Structure formats: C-alpha cells, structure tokens
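Just so it is clear, none of the values below were taken in a lab; they were calculated from the coordinates. Computed from a prediction, not measured in an experiment: that's the story for all the values here. Cβ atoms are built from the backbone, for glycine too; each structure is taken alone.
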Structure 1
Amino acid sequence: MSHQLPAILFLLPLFAAISMPVVCLKHRHWSQPISVAILAAMVLVSILNLHNVIHHGEVRYVFSGWTAPLGIEWVADGLASVILVLVSALSLLGVVFAGATSPKGLGGLIVHYHTLILLLVSSMTGIVFAGDLFNLFVFLEVAAISSYALIGVAGGRALFAAFRYLILGTLGASLFLLGVSYLYAVTGTLNMSDMVDKLPLLLSSKALAGGLLFMFIGLGIKMALVPFHSWLPEAYTYAPDSISPILASLVTKVALLAWVRIIYWVFNASIIINGIPILLLVEVVGALAAVIGASLALAQRNIKMMFAYGGISHIGIILIDQFLRQHFIKILDSVDQGMTTVDSEREELSFDHTELGAFIAEKSNFAEPIIVAIRYHHTPDEYEGPHQAMLDVVTVANYLASRQGIGSLGSKTFTVPSDQVYSRLGMKKDQLEEIWSQLEPTLDSAATLASL
C-alpha cells in the first residue's frame, strides 16, 4: 500500500476536480467543504508518504507496468516528499482562507473556481513527482492553464493580467519544450534517471548547451525571474485575495523546483560549471533579480505589489545559492582540514565575511563602532582609532564563541587574541581561561536546555 502513496496523492485532487461539477451541480455550496476535505486528506497522505520515504527510502512508481525508461516513472524521494507536504498544507490553508475571501458574485462559477484549485494542486503534485522531462512539461502547462483561469476569474483588470500571464507563460512553455527536444535529440531519452548515465559523455555538445539554456529561459518565465517577471506583479495584485497566497507560495516555486531537479538530479552542478558554464549565467541573473526585486518592493505602496516584488527577489536569492553552494562546500572542506574560517574564505572567494559585512554595514549607515567591530574583529591590531577598547572586547567575545562552536562553521582553528589585545584590556591569558572555565558549564547547560 505504501508504494501506491504517490499515485494516491495525485489522484485525490484530480478525481475530486473531475467529479465536482457533477456532485455540486445542484448544491454549489458543497464545493468549498469538498475542497477542504480533499486537501486535508492530501496533508495526511503526504505525511504518510514522507514517513515511508524516511524509513524505507525513495519510491519509484511506474504506471501500467511499463518500467523506465520506456514507461512513465514517478520518483518520491526526500525532496519531493517534503515539498508535497508543503504543497498540500499550503493549499489547504489557501482554500480555508478562500471561504471568507473568495470573489463575490461568482454564482455558479464558484464550483469551477474550486475545481480549478484542485486541478492546480493535482498538476503541482505531478511536477514534484515527475521522473521524465516531457511529463514535467505537461504538468507545468496544466498548472499554468489553471493559474490563468484562477487569476482572471475576478474579472476587470484581472482579465488583462491573466491574458498577459498567458502570453508569457505560453512563450516559456514553448522554450522549455524546445529545450527538452534538444536534450532528447542528443540523449535519445526523456527519463531523467536514464539521462544521468548518458550526459557526462555529451558535455561538448552544442545542442545540449542550447537545450539547457532554452529550458532555463522557459522556466525563468514560469518562475518570474528578472527580466521575465513583468506578468507576476499585476497577476498577484489583481487576482482574487484567496488565490494570491497559493500563487505566491506554490506556483512559481514548483517551477523553481523543476529547475533545481534538472541541475542537481539530471546534471551535476559541478560538471555544468566546468563543462557547460550556465550556472555562471544563473548567478548573474539571480543577483539582478535579488537586487531589482528588493528595490522595486521597497518602492511600492500596495501591499500585494510589495509582496510580489519581494517574491521575485527571493527567487533570485535561491538561484544565487545554486552557484555559490559549490564555493561554500569548498570552504567547509578547508575548515574541516584545520583552516580558519577567514583564511578559507579568502582562499576560495578572495574576500572574507568581515570585509563583506563591513561593506554592507557601511552602506546601511550603521554606527561607526559597529562597522569597526565587524571589519576588524579577527584582526584588531590592524585598527588604530577611538573604538579600540570596544573592538578588543568584541575580539575576545568572538574567540570565546568560536571555542564553543558558535558561528565558526565547525572550525577547530580559531583566531586567538594577541598579547596586545590582553595588554590593552589590562588582563592576562590566565584570567581569560578562568572566565572560560566558569562560562563553559553555563553554555553547556543552556545548550542542553535549548535541545529539550
């Protein structure tokens, strides 16, 4: 039975969406309770599925007995199972919230309204579980069509926002499908697991690089990545209040999940950096999205528009992480080998967190003592100025925190305060060790209490 849970998660909202227009033909007010019941059941089943994956490993579900790569395969691994819990829970909250805020005056359309929500949830389930690129495309389109209709259901300016979303969404879908066709032409398969074994020998293929680029642009439109974001602010603003939370929390994020799947599951991110440097483009576009989205959010007066641009910024931040993750892993490896955090950062990035933190603090108009403490807390002897005493205290506090494993990335090599620091503070190393002997049990007790 546990092996069937991925299929059950998909079929619950799908069958409810198909049957709702008939069941609620004469009792339109049943549509909202039915949606709530189905999504509540999805939450429970998704938790059971996550529990099963944690204890028994990933589940590969094949349809009609046709095994991959010929058949359709769904993969319920740890990431997909966690995402499904979030999708079902957030959808449930959105539908419960819709009880008080669904568009007034819909009349008989209220049944279609809840039908579309369930169809959207079903398609997002397919996106999360899809094990091949073509089915991923199909479910992306079903989710997009449901979203177009849900945005436009309020009428008025929402119709224009939905139409704009439809035009750009169709362009994104076309580019994604074009990219899929390129990969199919190169590898001869659409199954993601089957592609994994074939791609390492094909990294020099221009068709492969072009296909990956088309897929990125197509999904970039779906996830409202700068500069393809123009559809999202109006769609969020003019959509019904009950739909905006679902769109913001789920629709663009499952497109982002699809991209992460392709990069880290089909391809290998480190191979792509060296063989097909598309992650360099992702980093640049992500940085632009993070900055532009945040700047535009701060300039808004409409709260929904502000959240929309904030979401665009968050997408950019997540994409930046895809590239910087490799650098961070190397920094952690250096720390494990005994380097200090600062030295490992300088070796990998050519700068460290003190320089970056001081720059941000200065641009944010922080007080000068705070900027000094951030910039020189690892190198207090390099500073000469009126805030020396405070800097020395921060340096010693940072050393004690690092000894306790707080904020040191696990490094066992610390920046030890120099004799000059002790001299300026009028204390000896023995006194600091005495302070530590009194402080360590307190910190251990606090850690034990926090873990309860």
Structure 2
Amino acid sequence: MTENTIKDYGFRTPKIETDHWIYGASPLSTYPDVLPSGDWRPYKIAYEYQAENFETYGCTVYGGENQIEFYLKMLTGIEHNYDERYNYNLIRIDPIFRGADPQLFYESVRNDGLTEGVLPPVKTISEFMSPRPIPEDIKIKGRKWEWNFNHAWLWTNGLNKEQCIALLTAGLKKSPVAVSVTAWMQDENGLYIDNGMPNSHWCICIALDGDKPVVYDTYDQSIKTLHPDHNIQVAKVIYLTRKLTEEKRVFFLSWLKDILVQLGIIQQKVNELKVSEKPVSDAVSPPITQPLKVTTESVETVIPIKKEEFPRYQWDTIEHTRISVRKICDEEELTLMQKNETCDICGCESGFNIKAIGRIDPRDRGLFQWNSKWHPEITDEIAFNPEKNARLGARAVKAGKAMTFWSASAKCWNKGGKYNNTFGAVCSEKEIYEWLEQELKNI
C-alpha cells in the first residue's frame, strides 16, 4: 500500500429526501440511452482548475460540473469550462464547515443554470467566495443556459457489489455517473481502496473495467481505477435536453396542427360542393389548355385527413404528457401561475409518469397520485386515466386546494412559497368529499 491517509475535499453525506428522484423509480430511468457503450473516456475534457492555490472544499461543484462537461462534449462535440464560482456561491459553501451535500449543487443547476466566462478564476479564497449572494443579473445569465437538467440518485442505501455494478452499468449509458469515494489510498496493485474509511470526495465514474469503476478526478485531472470493493456510498446520474429544441418542436406541432385543421375545413367545403355540369362561358374561363376538374375524390386522395390521427392529448413521453397537462389547464381556464403550479405539482408527485405508483404509499396513483384510502371515490379508472387524473388536478389547483391535496410534497413544488397566494386554507374532510363528489360528476 502506497498511502494510508485520506484527504477531505468537501463531500458531505447527503440526506436523501422522499421528493428526490431515485433512478429506478424516476422518469429518468425510462429516458433513451445517451451512450450505449457506457464508456466516457473518449470524451475526457481538458479541464482548467479555477482554484489553483487554495482549498475550497468544493468537490461537489467541480465533480458535478465535470459530469456535465463530459456529457456535453459527447453530445455536441463542444468542450465547456463552466464557472465554478457561480454555483459554489449560489449554494454558499463555507471552507470553515468544509463542503456541501451534492444535492445542493444539482438543484442549483436545475433552478439557476450555469455560467461560463462570467466569473473568471481568482487568486485567493476570499475572492473565490464572491459575489455572495449572487446578484440577480448574473442569475439571469445562468438561467439562460440552454439545457433542461434532470438528475437522480442511482441508489439510496447500502447495496452489495453486484447490485452496484449493475446500476453503474445502467447509469453509464445515461451519463457519466458522479460518485462519492474515499480519496486517495492505493493497494499494492495500484487500485484505489477505501480501507474502511468514509467517503471524502465527489468525482465522476466514466467507465467500468470489468467490475472495477474507472473515475476521473477533478483535482489532478487524472483517471483512476477503483478496487471492486471500494465503498461508493452514493451516486448520481443526469439527463439534459435542449430548451430551444422543445420550444421549436411545440411551435412546429402547433403550426402543423393549424394547417391540418384548415385543410380539414377545405375538405369539408369540397365535400359539400356540388360540381355544376353547366359549361362555363368563355368570358369567365381562365386561359388554360386542359380542363380543370375538382372532385372530392381527388382532394381525398391528396389530403387523407383522419381525425383520430391527431389526438387532442398525447401521453407517450414525458414531454408530451407535460404539454397535454398544460392543454387541459388551458381548457379549465387556469391562470398562467396556476398552470405552472399544476405542472410543478405533477412533476413532483409523479414526474409526469401516467402509471406512477407511490413509492412510500402504493395507494397513491397516476399523475397527481390520488390516494385510494383517503379518496376512495377516485377509482382506478379515473386515477390511471391521464386525462381525468390531470383534469381533476387542474380543477383542484384552480379551486385553491393545492395544499389540501398535496401538502406532503409542498417543499418540492412550492419552494420559496412561490404559490402561497394561489391556495386557501386546508379543507375539512367533509368539504373535500363534497367538492370531489361535485367534480367527479363531469370529469
């Protein structure tokens, strides 16, 4: 063994809450594989460390940003070096208390994005810890980051080696996997071991060499191979989609739908048209060389419009489901804030999974996790019918009953109290029953 002391780089063991995404139970596990080989080594970044001469205990930020940078280099061919100071100061890491829970970094990216070239490298820790708090104009730049960002824990408790390897194999097809490790002790074969010591560092697993995780270490930009028995306490995967791509897709589909609706109207008019057999006089005939014949058969051949080919709602993907929920909100005449609130609740409750079953209570069902014990009048037929489930959810939000039905997940969907003005006091059981009875009549 070449070394038997550990270095504390700032990893703090996370407290995994019930509203955190866990890979196997989250929508992220159903997303398409990004790199089927699971080997991210060809996409090694030429990383520039932005805190050369002082310890920041910010490995959760550095490791997390490296994970995103590897991912985007593979996806786009572009190599990024995002500002560490931005997210470091967003989550207020304090070198005195040495480090942070990784979840804080990932949520800062999800909510406030990343910046690049806005906060350059500095020479002292006091400069690195500024500006704090991050000014709003810099946050606005961060939120203009062009990617939608999702993340999930790969596992939540102690698993055996075979289970960890199986999950790492699956996770590496989605993204580089951020992992907690014990840094750094080697055995006589040069493999990195934990020697029974707690994890102290956050870096990224970029491949598997058989049953040995291969990791990229931010601090010295080296690739290290872990011993198969190295205790990785927690791991996290990510998934990115372009914001602009979704906006363009929605615009195109809306435009296409409008065109097809107009063509349908034309077809209907043509179907109603009685073509006159009377010859058209020369005075009004256009100068054409061939007779012009318009028949319903020719229109139907060119434009075979069938109503069922364009369903009002689509539930086959998370993006389609989210759009369909928003359509239902529009039909129920919710305000923009209520519509956003409805979607945030749906995202926190089920991740827009129409078949979701509650992890803690399996009686929670569908998009808005209606519970069969507390609301037996909401049958499985309603709960697992995405349109009915979402329509009832939208009406509940519109009626100011969000906290009545989803108070348990409010810390997820109502962060910072942003929707406090949209709901009233929690209803009594009688009021809930009467409201549901009325709404379920015409759901």
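The maximum of FRET efficiency 1/(1 + (r/R0)^6) of positions 22 and 318 (r between Cβ atoms, R0 = 35 Å, to 0.05) over structures 1, 2, that is, the highest value, falls on 2. Out of 1, 2, which one gives 1.26 for Cα Rg over 2.2 N^0.38 Å, for residues 110-237 alone as computed from the coordinates? For Cα Rg over 2.2 N^0.38 Å, for residues 110-237 alone, the value 1.26 is produced by structure 2. The maximum of mean projected area of the Cα convex hull in nm², for residues 134-357 alone over structures 1, 2, that is, the highest value, falls on 2. Can you spot which of 1, 2 the value 1.5 was calculated from, given it is distance in nm of label points 7 Å out along Cα→Cβ at positions 62 and 206? Going label by label, the one that fits is 2. Please state which of the structures 1, 2 yields -23500 when helix-only ellipticity at 222 nm (-39500 (n - 2.57) for each DSSP H run of 4 or more, over all residues; to 500) is computed from it. Answer for the origin of the read-out: 1. From which structure (1, 2) was relative contact order in percent (Cα under 8 Å, 6 or more apart) calculated, if the value obtained is 10? For relative contact order in percent (Cα under 8 Å, 6 or more apart), the value 10 is produced by structure 1. Looking across 1, 2, the calculation of distance in nm of label points 7 Å out along Cα→Cβ at positions 350 and 374 that yields 2.2 traces back to 1. In terms of Cα Rg over 2.2 N^0.38 Å, the structure with the greatest value among 1, 2 is 2.
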